[in-house]
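A.B. asks: Next up, some structures in structure tokens.
Please treat every number below as a calculation from the coordinates, not as lab data. On a predicted model such as this, the values are computed, not experimentally measured, just so you know. Cβ atoms are built from the backbone, for glycine too; each structure is taken alone.
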Structure 1
Amino acid sequence: MQPYYIMMSAMVVMAIIVYIALFYFKAGYGYLSSSNWGPKISNRLAWVIMEAPAFLFLLYYTLDFAGSGTDTGNSRTVLFTMAGFFLLHYFQRSFIFPFLMRGKSKMPIAIMVMGMTFNTLNSYFIGAWLYRYAPEGMYTTEWFSSPQFIIGSVIFFTGMLINLDSDNVIRHLRKPGDTKHYIPKKHLYKYVTSANYFGELTEWVGYAILTWSPAGLLFAIWTFANLAPRAKSLTEKYEAEFGDEYKELNKKHLIPFIW
């Protein structure tokens with residue numbers, strides 16, 4: 001088990017480096033799109049390629065464990081439920097979200113590859129924890145009534161709803177054929193620049209709690225390290241484009257009323 005924890009420790013260090021670096025090197029896709037990141041491909045295709053490996057890897061890991069007959073002393077129902085939460089998120093991000101996108105924007109291949117690597121590694125850490133390294137007897141059926149599972153699940157699904165709602169707000173800012181930029185102001189966008197990122201961060205904080213695992217905590221740390229600098233960059237982009245109109249809204253970057 002030692003290599004598993006060594007790899008996770010290395011990922012924490014990398015998360016810190018990425019967090020710092022992204023304040024200086026803007027991830028050039030979406031509203032922050034730029035030509036500095038090299039060749040690009042269709043945004044829809046890039047999202048599928050970037051997100052699907054996380055879904056497929058954990059699905060394979062789950063099916064392999066289901067067919068193995070391995071007894072870890074933990075309830076399979078609990079393990080499969082927690083894996084199911086992860087798979088639900090990534091099914092939506094891999095096979096539904098990309099096809100709801102509007103416009104013809106593109107994503108740099110370099111960013112797609114980095115995202116795919118990050119997602120696959122996190123999927124490995126989650127799957128390995130659930131099916132190999134979770135302490136024997138930690139996830140019995142009583143886990144369903146534990147404070148961690150109940151509170152974490154509520155937070156997870158609250159975050160998912162925020163994320164889906166916020167994506168929907170962004171998606172309907174423009175009418176078909178319109179290419180102008182608009183300021184999102186509905187729902188949680190009244191309070192933060194990046195309500196969709198806040199929803200995603202909330203999801204993975206909830207997942208860390210409901211699994212009560214180092215793998216879940218690592219995922220939450222990485223989500224913050226990746227999204228927080230980008231949220232700040234988006235605020236700066238809006239302020240540069242809209243000036244006082246945006247600044248007077250007094251929005252936070254990512255977390256309502258806090259930052």
Structure 2
Amino acid sequence: MLQIRSALDSERLDRVEHDLREVGFHIIENVITAEEADEAREAIWKFVEEDIANGFDHSYGDGKIRRVWAIVGKSPIFRGLIQHPTVVAVWKRMLGEDVIASTFTANIVGPDAPDGGWHIDYPYWAMQAPFPAGSLTGQTVWMLDDFTEENGATACIPGSHKTLRRPELGEAEGLESSVAVAPKGSIMFTNGAIWHQSRANRTDTPRVGLLGMYNRSVIYPQEDMPRQLTDDELAGESDVLKQLLGRNISFRDPDHGHNWHRTESGFRQV
């Protein structure tokens with residue numbers, strides 16, 4: 001079972017913020033133990049088997065890269081990780097106290113998987129350049145395996161988020177990049193606008209990571225986060241999780257003068 005430990009001290013949080021704004025990424029090693037990472041990894045492989053049995057093939061890259069969606073509602077492990085205090089502290093600092101989760105998925109880079117292709121994250125890829133200054137979104141890469149130069153670790157081009165645009169085709173290939181090499185249990189935080197890719201996996205073993213995207217509350221999430229847990233399942237969960245899943249965002253009903261919150265199937269009056 002995941003053991004939640006204390007969040008960052010203010011000095012380390014300042015360093016993370018500086019790097020996300022200036023460099024575009026920051027790695028914190030050993031946020032969870034290797035045993036906790038293994039437990040989460042085993043859960044992901046069970047969901048892969050269920051997806052395949054149910055006819056859902058969420059793969060690409062010649063079938064060698066696979067995504068598992070909507071994992072928050074599938075196991076308490078991921079309900080813990082999405083609201084881990086280290087993660088929440090970083091994104092509240094970068095994206096505001098009312099930050100929400102946009103998506104929380106697993107990404108598996110299998111043996112002989114090709115480079116993932118240089119890209120930027122949602123919502124930037126849906127926007128026209130130049131992007132607005134300041135941070136709209138950020139990615140949290142949970143390393144459930146050791147990330148190495150050989151097994152498909154994430155690569156970023158430092159400072160590329162400051163261009164406020166997506167890379168042109170082939171533009172990133174000749175630029176200097178940094179590869180996220182760190183032991184399993186570590187986190188890589190990235191600015192959502194940074195140019196990045198998963199590297200080719202040149203080993204015979206899959207590389208498993210979790211991708212947790214967080215948005216400013218005014219940005220529509222990529223997944224339908226409010227419906228990942230039922231009302232009954234969410235009743236005993238923390239206020240932080242309810243906020244991250246978008247259950248605390250108010251929708252105005254001007255005809256009746258009420259505010260409404262999302263439920264698993266519709267809305268309820270605040």
Structure 3
Amino acid sequence: MRDLAINTDLVVTILTGFIKTEITRAGFTRAVVNLSGGLDSTVACMLAAEALGPDNILALRLPYRTSSADSLEHAQMVIDQTRIRSLTIAITEMVDPLIAREPEMSSIRKGNLMARGRMIVAYDQSEAFGGLVVGTSNKTEILLGYSTLYGDSACALNPIGDLYKTQVRQLARAIGVPEAIIAKPPSADLWAGQSDEGELGFTYDEVDKLLFLLVDQRYSPLECVEAGFAADFVDRVVARVRRNHFKRVLPPIAKLSNRTVGYDFLYLRDWGT
């Protein structure tokens with residue numbers, strides 16, 4: 001019922017094929033990945049390198065002045081292991097002038113500035129390198145809205161967005177991600193001591209089992225409670241999924257014509273491809 005086990009060999013085949021197909025379909029042969037040194041970006045980066053070849057991948061290390069040294073070191077481990085190209089560009093001088101305008105700015109606002117600053121660099125380097133930006137958000141984050149809109153959620157394609165965090169960890173072990181990266185607590189590294197699970201208030205293992213029932217198995221919230229989950233936990237997670245729906249879709253367009261983009265005019269279908 002709550003089995004999140006995946007066939008890692010099959011998943012690798014599907015995801016590397018997906019990366020190659022989607023990038024070449026758009027007329028590109030290269031990819032850019034923001035490599036934080038965390039689990040998700042490492043898996044996405046290694047899959048891209050396998051799909052396109054290491055010379056066609058540009059990994060970006062984009063530290064802020066409070067970023068942990070481990071993040072840079074772990075990202076370098078991946079760069080060395082895969083032999084991909086890389087650049088290190090600090091975002092401190094981009095972000096700090098905005099923070100200085102409001103000294104009492106909340107940590108969340110600061111973190112959003114950092115995430116969006118990193119994506120500015122990624123898309124600039126996308127143009128310079130001639131590659132598409134590969135996303136690194138997993139299914140758990142996408143469902144919970146645990147991302148910055150037009151920040152870490154921005155990308156041209158996302159190979160791991162249909163894998164729950166616990167499944168990304170399974171895949172990481174199968175493709176040879178360094179154990180130091182697999183074992184460390186998940187963190188967006190937006191401020192000192194920040195951790196995903198500390199912010200969310202529950203572990204990925206707990207919420208993945210619940211989301212699997214709610215989303216994949218189509219359980220109702222009541223059925224999840226009957227399956228053994230605490231009612232307040234179910235309510236919190238359901239509320240987050242509902243509240244953050246706007247992050248999972250393109251901005252809605254007010255319909256005025258009979259050929260509205262995204263509704264009646266869908267490019268690939270309407271142009272015969």
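A.B. asks: When mean count of other Cβ atoms within 10 Å over residues 57-64 is computed for each of 1, 2, 3, which one produces 24.0?
C.D. replies: Answer for the origin of the read-out: 3.
A.B. asks: For the read-out helix-only ellipticity at 222 nm (-39500 (n - 2.57) for each DSSP H run of 4 or more, over all residues; to 500), a value of -7000 was computed from one structure; give its label from 1, 2, 3.
C.D. replies: 2
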